[in-house]
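K.L.:
Each in structure tokens, the structures are laid out below.
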Structure P
Amino acid sequence: MRRGLIARSLVELPDAVFDARLDRVRTAMQGAHFDALVIYTNITRPAGVSWLVGFVPYWSEALLVVPRKGAPYLVAALSFRVKSWIERTSRVGEVVHTPRIGLKAAQQIAATRPDTAVGIVDFDGLPAGIADDLREGGPGLALRDASALFAALRAKADPAEVALAVTAAAIAHKALTAARGDTLNAMIAGVESEARQLEAEEIYIAAAPDLERESRLMRVEGEAALGKTFALRATVAYKGTWVRLVRSVCQDSIAQKAAARLAQAVASLPSDRGFSGFRSWLVEGCRMAQPLDPLIGSRLDAAKPPPPGALVSVQGVLMIDGRTVLVGAPALIGQSGEAASLIVDPLYD
């Protein structure tokens with residue numbers, strides 16, 4: 001269950017932003033001969049639905065149905081008591097409440113035309129029970145995978161999404177500067193508290209408590225002993241946009257060299273040539289429903305290079321002056337031969 005603030009901002013996400021995204025989706029649907037599009041959402045896969053209508057689930061699951069004509073509507077497993085909250089925070093024409101969201105969504109679509117051609121975003125990742133209910137509720141529906149169509153639409157960030165990423169990165173930056181105290185748990189508590197005061201929808205904190213022993217970032221349970229150098233990573237969501245920012249607590253000169261190396265490597269994206277000196281590295285971004293999907297990296301077998309204009313979060317492990325250091329920040333992939341660039345300085349006050 002989410003614990004942060006979920007509220008719609010008509011300044012940051014005006015109706016015109018959602019209208020433009022919906023127009024693009026419907027144009028693509030027409031070209032692919034889809035009469036309706038269905039997108040699944042839950043707490044771990046919120047990004048597709050939030051991008052189109054602004055809905056972010058605190059818990060449970062839902063299906064967004066986008067007809068070629070008419071307003072999108074949400075079929076949610078959430079109880080009726082949250083209907084007014086969904087309507088306040090989302091831009092949907094109707095909210096339907098039911099425990100069997102696949103069955104009801106299919107029945108709603110089939111009521112208009114029993115043989116409707118329906119595109120399912122991330123069909124392979126749809127829970128089996130919901131897929132079965134879609135077939136039961138609309139036995140005549142032509143269900144097809146719409147993953148490639150939707151991924152192409154999400155590939156390039158629009159100005160509103162870039163602005164939200166900048167805000168999310170600023171929250172992460174300020175939150176990590178609040179990592180004070182004598183223990184790792186005290187630092188993590190300070191980071192989380194600051195992020196929530198700055199209206200983050202969510203923040204997840206991972207740590208590498210002792211970089212001389214282990215560079216792997218992990219969720220901290222219990223109290224871990226801090227080494228001379230350690231790292232914290234803040235994963236922040238703001239108005240449906242997610243970013244990661246990594247801070248290594250080490251000598252200033254090492255941190256500065258690491259930040260410069262990261263910026264230089266990022267500038268070469270989507271090529272991986274800038275990361276040749278990294279011990280390991282990873283680039284993540286949103287393709288469909290997962291907000292931070294692994295795209296390219298030193299340990300990935302199948303690469304999905306980010307296209308021009310994509311928002312990504314980059315992380316890497318370096319050896320500088322004999323010390324292990326972690327560094328990471330969100331970035332924007334350049335267009336028309338432009339270099340990619342970080343959207344926040346990974347160094348800290």
Structure Q
Amino acid sequence: MAATDYKFKGWLGKDKNAIGNLVWEEYKPKTWEETDVDIQISHCGICASDLHVLRSGWGPSDYPQVVGHEIVGKVVRVGKDVKHLKLGDRVGVGAQSGSCLKCELCKSGRESYCDEGQIGTYAGKFRPSGDKSFGGYADYSRVPAHFAFKIPDGIPSEIVAPMMCGGVTVFSPLKQLEAGPGKRIGVVGIGGLGHFAILFAKALGAEPVAISRSTSKKADAEKMGAKHFIATGDSDDWDIKNRRTLDGIIVTADNKDMPITKYSNMVKVGGKIILVGAPEGPLDPINMFPLLMNNTFFGGSAIGGSKDINEMLQVAAKAPVKTWIEVRDMKDANQAVKDMEAGKPRYRYVLENRNHVKA
């Protein structure tokens with residue numbers, strides 16, 4: 001397919017009231033470089049980050065924005081300098097589409113921590129051109145080929161799409177926690193990210209422990225692979241009852257009042273608490289003494305680089321890992337993001353570009 005055979009059209013958010021008010025229009029992608037690929041999008045997952053950016057929740061967004069960074073589709077144009085992809089390959093793109101590729105972090109496959117800063121698949125600007133990045137609620141996507149990953153055969157496109165951000169965002173800290181046989185990993189928040197944390201912890205051989213305010217998602221968590229369920233709303237001493245029983249905790253919740261000190265009571269001495277949820281503001285004050293007296297390490301983790309993504313895709317194909325999804329028509333993106341904001345998905349929405357699924 002020649003580059004002139006298609007146009008870049010997508011759902012544009014034009015102001016902070018964009019949720020439910022996206023407009024389908026043509027837009028100008030980044031300037032073509034011979035290290036790029038164009039992708040005909042078949043599927044794009046809906047991520048909570050999309051909502052934060054659409055409403056300027058993490059600070060003022062540079063409108064217009066086409067969000068969506070859980071992209072899967074077919075390569076329809078390949079730059080002359082691209083060696084690892086060819087026309088027709090099925091690829092996925094996650095939350096990052098640029099970095100310097102020269103620093104030690106980039107060279108080691110940890111591009112998300114690039115010394116010069118990562119460039120988002122949307123809401124970013126490419127260097128040195130200053131061109132804006134646009135996401136996957138669209139017909140086509142243009143990205144540097146380094147950040148387009150070939151999808152293993154056997155994983156359906158709608159299943160793998162949410163893994164490109166949501167999946168690797170928890171897969172990376174699971175690797176940091178050395179999740180595997182004999183390890184008990186706590187997962188706080190049983191939503192889109194939390195359900196991936198349970199699925200991948202199980203796939204890696206660890207014992208997932210689900211932690212949620214109520215028991216409303218207990219049955220689902222157990223079906224995903226959780227071996228134990230802690231409902232924090234059932235008692236005030238839930239942390240003491242489970243004192244030093246976990247090797248680590250991944251916090252996928254993004255509420256500002258999360259009880260970090262109580263989580264500290266549950267990890268073993270020297271255990272880690274890793275946050276992947278991003279609140280729209282600072283956390284409430286933390287009592288440091290429980291962390292000090294338990295030698296607890298408390299920090300965060302950002303998406304995942306190429307090394308994590310490639311390993312995650314292999315684990316997902318082998319296990320296999322099956323995302324809990326509801327497929328929505330790309331044409332109905334406005335209603336889908338409104339339903340996402342209302343907390344309705346169990347546990348991920350995936351937009352399907354039905355014209356391209358048939359292509």
Structure R
Amino acid sequence: MPNHHTTDVIIIGAGPCGLFAVFEAGMLKLHCHLVDYLPTPGGQCAEIYPKKPIYDIPAHPSIMAGDLIANLVTQIAPFKPQYSLGERAESLEHLEDGTFRLTTLGGIVIEAPTVLIAGGLGCFEPRKPVLDNLAAFENAGVDYIIKDPEKYRNKNVVVAGGGDSALDWTIVLADIAASVALVHRSQTFRAAPDSVEKAHALAESGKITLLTDSQVTGLHGNGHLEKVTIAFTDNSTIEQTAEYFIPLFGLSPKLGPIATWGLGMERHGVKVDPLTYMTSVAGIYAVGDIAEYPNKLKLILSGFHEAAVALHSEYQRLHQGKKHILKYSTITGITGFES
């Protein structure tokens with residue numbers, strides 16, 4: 001049946017950690033089927049910030065998120081993974097023979113002895129500011145996600161927020177937009193110290209306007225955003241020219257059906273054994289942002305490590321009679337195992 005598949009590993013989530021898991025599985029001669037709610041591979045890197053530089057990938061001083069995904073897709077292509085994209089993982093059954101059956105919202109059925117959840121924190125929705133006419137300017141000057149910074153070239157932009165995303169995009173847009181104003185409710189930021197230092201330096205040089213102890217309280221325009229009202233804690237207000245208002249207050253995760261699968265949950269994530277990244281159910285693993293354990297670091301680098309350990313642990317669980325001999329991929333091109 002075209003909607004019924006069998007494989008070695010079902011991977012839920014086709015973000016960077018899910019994609020890299022295909023490589024690690026392929027080195028173990030395990031075939032993978034990826035399921036993702038988004039229509040293309042890449043997760044947040046592809047859908048939310050494909051043009052945003054990432055600085056903590058080894059051997060890449062800087063790489064665009066979209067380029068990272070393209071490289072990962074190229075890296076795993078020789079292992080011929082299957083994809084079910086634009087599909088939400090809906091239900092998961094544990095069958096009598098010990099395998100798992102995943103059914104998507106669209107009716108696709110996939111069976112495998114191993115499940116690897118690499119779904120980030122599920123589906124994300126932007127946290128929106130409370131403004132009376134906000135909806136009227138959505139897609140007409142109000143953006144919650146920056147997919148391509150070139151959209152804002154020579155435009156007047158107001159960014160709101162105090163976290164890494166707001167600071168990072170302000171720095172990027174400083175060399176693209178006609179003007180950039182960063183609005184934040186406090187004088188302190190929740191971003192990396194280096195980004196905060198860069199933003200202050202840009203403000204001192206006049207390349208951006210830094211407005212602290214303030215927030216956007218009004219949006220104005222005729223059919224498209226033209227200006228915003230900014231109110232300060234001292235009760236003063238100004239009107240700032242703005243063709244685009246970009247509130248970057250973070251994303252609200254929606255874990256979805258995974259929360260009903262009987263797995264141990266912790267802090268809105270899936271609790272795992274930090275030695276193997278196995279969940280409370282044997283054969284089901286969780287890696288990346290969705291995995292919770294002591295001293296967790298929510299980095300792409302950490303997710304790559306977790307995926308490698310999880311798959312090697314699962315191979316040993318399924319092949320307990322075999323001696324595990326890990327060989328360097330640079331020498332052999334594939335991981336070797338001996339009986």
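K.L.:
Ranked on mean count of other Cβ atoms within 10 Å over residues 89-96, which label among P, Q, R comes first with the largest value?
P.N.:
Result for mean count of other Cβ atoms within 10 Å over residues 89-96 over P, Q, R: largest is Q.
K.L.:
Hey, distance in nm of label points 7 Å out along Cα→Cβ at positions 225 and 305 derived from one of P, Q, R reads 3.9; which structure?
P.N.:
Value 3.9 for distance in nm of label points 7 Å out along Cα→Cβ at positions 225 and 305 corresponds to R out of P, Q, R.
No lab work stands behind these numbers, since they all come straight from the coordinates. Treat the numbers as computed from the prediction; the structure is a model and nothing was measured. Cβ atoms are built from the backbone, for glycine too; each structure is taken alone.
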